[in-house]
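Each value in this text was obtained by applying a stated rule to the coordinates, not by laboratory testing. Being a predicted model, the structure only gives us computed values, none of them experimental. Cβ atoms are built from the backbone, for glycine too; each structure is taken alone.
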Structure 1
Amino acid sequence: MESNTTSSLAFPTPSNGFDFSAMHKVPQQFVWPSKDLEETSSEELNPPVVDLKAIKDDEVAMADAIKLVREACMKHGFFIVTNHGVDHDLIIAVHDAYDSIFKLPLDKKLSAKYNHTKWGYSCAQAERYSTNLPWKEVFSFPYHYIHESDSQVVDFFRSTLGDGFEHTGSMNQRYCEAMKELSMSIFGLLAISLGVDGSYFQRFFEDAEAMMRCNRYPPCKNPSITLGVGPHYDPNSLTILHQDQVPGLELYVDDKWLVVPPRPETPDAFVVNIGDTLKAMTNGIYKSARHRVRVNEKVDRKSIAFFINPRADEKVIPPKNLLENEEQRNYPDFTWAQMFQFTQQVYRADSDTLPMFVSWLLTQQPPPSN
């Protein structure tokens, strides 16, 4: 990967985009270095699966789930939830809606930006970087847990894509509301597994600032030299991901890349992974999940990711009882606004984001005292 400093971040004039279906050869901008293309193991990951319905009224099932989640989060920060209550038809409808968006003419997609911000459509992140481009296109938007308007997502889709996408916005609004509810169940489970008050994370994230993103990974003529997403840890707190039945997601465990196989027997299952911000909030007890996405030669792959972050000015600090024995702090206090600034303006998120962020944070001048 290119040097990941401020001076090497590329902010080129937005291009005309890439028509993936017309590319018979992988352009140089999409070719990744060999260290990031390390061969995938023949093994598959067998992550713990938590049945959220089964643990509600069953103390034994809850105890087993807590143990599995704790072990997974201490090892690699990755598990799966099923029977979560999110409507199956809603999940399918949201996937279908993004199919319609990604099938729009390229010029229409490229114009789908929200007030010239990072929200809306992006083709391979070409507006931000010039090398190691991911073989994908995305559509993303913000979602605030506490909001003034119940139509915040509908308004976004109408402003970005036009009045014809009001229904798509309404479906995404419902999906975000379902993710908010699901996240609170997951945060409760994580808190108990960590040994803190069961409502600790729920209170901390009650005014969370989330981002929803749909990823499309088109077929590629030479998938061995590029990646849908390079090796990285998510900089946010928690990611809830729904993936289709096409393989591609891989997790780095025990010094090897393992495929996270689709689950045809539970197609509504959600992948959950810890991000760097939550890792810091647990003082490093829970690990963030290092992962990447492979592409293939024949079919599209799609995933819908819901990224959860604290309120921008909320201080990220471990719960007091994790430090009651005067444990050493592994990370300084910081806010999500600082982490977001770092990953948007200073450093391209990769496998070293958190230590590089801490180094950068320690060089920043403290605010003047009153």
Structure 2
Amino acid sequence: MSQTTPAVAVRPRDTSGPPPGGSEFAPLLRVVKSQDLLERRYGWYARVIALNALALTGVAAGVVLLGDTWWTLLLAPVLAVLCARTAFIGHDAGHAQITGSKAAGRLLGLIHGNLLLGMSYSWWNHKHNRHHANPNHIDKDPDVAADVLVFTGEQAKERTGFRRWLTRHQAWLFFPLTLLEGVALKVQGFKDLRRQSPQERSVEALLLVTHVAGYAALLLTSMTPGKALAFAALHQALFGLHLGLSFAPNHKGMEMPDVSGRPWGHLRRQVLTSRNIRGGLLTDWFLGGLNYQIEHHLFPNMPRPHLRLVQPLVRAHCRELGIPYAETGLVDSYRQALRHMHEVGEPLRAERGHI
């Protein structure tokens, strides 16, 4: 399978596996611990959570005050951006970046996931942890399992009917499909309730239903059903698009361990399958720190504001070992991801051309 070439990478001396001397990750971990970069930032997260809560409250108040007018729809994009911020907080809580207390982390995840977004925290955590353990592994990473999209030629060959058509055009359809992601996340959360234990299910279900009821009540008591439906459609579509813009660059088109067949340790498994996005504070804010995807995968419980600080250490360590460190601009990251999906669908397009 062809792979895209990162815009910035150090040419490797040898990427076949770790040296006989031992772990390639351990020296880096020692340096990171010595600089306290794994220490939690309680004050930073308290400010972020408080400001996000105030902003959400402000938008809800704006919906009520503006009421039954089409001008209220101008608040839908603002709410979409704030919901993405809420999702990033839930993401960090799930990784124990905010607090070392499992109970407190779960509470934060339930509030920001189930209650505020209508997205199951348990479902996301279960799925996302498997992704982190084996990123881009076809058999072990649920994020690259064949579903609406496919990521290898082998997956493409097995498509039939409408899904075969979808795969032919998946690069063009990727961003339009993300407009449905906000709703899809909610549906997956409700479906996952069957997997959960009775005690977990009761809490998650109550919060999910509370979110749906509260969201519907806010819109339907503030405007007519038609305007409420338009607001919800715009809000959910832009929320899904924002998440798609945040997640698309991270791994698509990068190395796939099961395809290469190489025995990788933790360092190579996380670095070679991930792509960073260059940028400043605005990029950090817009992507919720996921632009430091390599650092996040190496240290998933590292507080978000420390990812920028650890990046020079990780880059230098990879350079010393001759391990490619993929980093590119935001627009080019989308180009690389879409090119990979386009190449996966190419054999199906060629086949159709001969019919």
Structure 3
Amino acid sequence: MSDSSDDEYFCTDWLPYSERKDWEDIKPLEQDDGPNPVVSIAYSQKFRDVFDYTRAIIAKGEKSRRALDLTTDALRLNPANYTVWQYRRDILREIEADLNVELDYLGEVIGQNAKNYQVWHHRRVIVEMLNDPSNELELTKNALDNDGDAKNYHAWQHRQWAIKTFNLYDDELRYVDRLICEDQRNNSAWNQRFFVLKHLGFTPEVIQRELVYTMNRIRIIKNNESAWNFLVGVLRQSGGDDQYQLNSHPEVVEFSEELYNAGNRSPYLLAFLIDVYQEQALHQKANNEQLARKVFTLCDDMATKHDVIRRKYWQYVASHLKSQLDKEKQQQQQYQETEKGH
């Protein structure tokens, strides 16, 4: 543990707990690493002092204002310490602390530790205790905007929890649309859009609107995996025959074929067309050999040019389709022979 960041918080007149008169009744409890520790960590003296007293307080079971202040110092030194966060929650409940003050404190901690799971979990518990999510969307927005990481998993997870738990869906589509406009490859924003739509319901009107929205985005950036995944996800919500969902909207197939015929060879476009033609080959009895040849050609292109690292997968896709079609052909021949026998 380094002292450099500690000194920004613990000012130069920092007084160790071992020298504080109001802590004379507590005997510090040193960390027990055993007689022969494999690796001995060089903790700073400040770190040892704070955590020796933290361990002592937890062992004693003291829940007081001074114990709360001690956990603040301990978490400043190690904000990922689950045990200290849990004990802090126990203290807050015991002394009936002002939880709004705790939220303010957490806002500062999250600002410095936006990717720390324990901080976000503690925040969730406090919000549940207050039953007040009024600050959560703004908090996560700031975490995603100001920290330069619009894909922070913990912030998104907390945002989804708050929205789902307290029914805060109303303006979320507008928010994620702004994020997608700023960065069309922001997979987290696309995922959030799907999360909201799934709650609101994929009606035929919503599906049509989202398909148009996504195709327009793909026109701007053809090689955008996030948009292609979203497009497939929306098509999968179209209902009907599970074996024919990607072909449920011919305008999407036509759009993809236009891109291909115009010379675009995005691996995400090719992967989509492979899935489309597979569906057609297995769903349609006529022209399935011609459709299969399209799949085989595209799979070969993926394996040798556009997605070489997954060549074995694309070889498997082609061989699996061939075996499925051969099986159907054999079944059809057996059926025709049976009919002739009658």
Output 0.10 (FRET efficiency 1/(1 + (r/R0)^6) of positions 75 and 275 (r between Cβ atoms, R0 = 35 Å, to 0.05), calculated) maps, among 1, 2, 3, to structure 3
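Assuming 3.8 is distance in nm of label points 7 Å out along Cα→Cβ at positions 67 and 211 as calculated from a single structure, say which of 1, 2, 3 it is.
Numbers: 1: 3.8; 2: 3.1; 3: 6.1.
It must be structure 1, since only it matches.
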Test item: helix-only ellipticity at 222 nm (-39500 (n - 2.57) for each DSSP H run of 4 or more, over all residues; to 500) calculated as -8500, pick one of 1, 2, 3
1
22 is what came out when relative contact order in percent (Cα under 8 Å, 6 or more apart) was calculated for one structure; which of 1, 2, 3 is it?
1
100, 51, 45 is what came out when Cα extents along the principal axes in Å was calculated for one structure; which of 1, 2, 3 is it?
3
Value 5.4, calculated as distance in nm of label points 7 Å out along Cα→Cβ at positions 83 and 235 from one of 1, 2, 3, is from structure 3
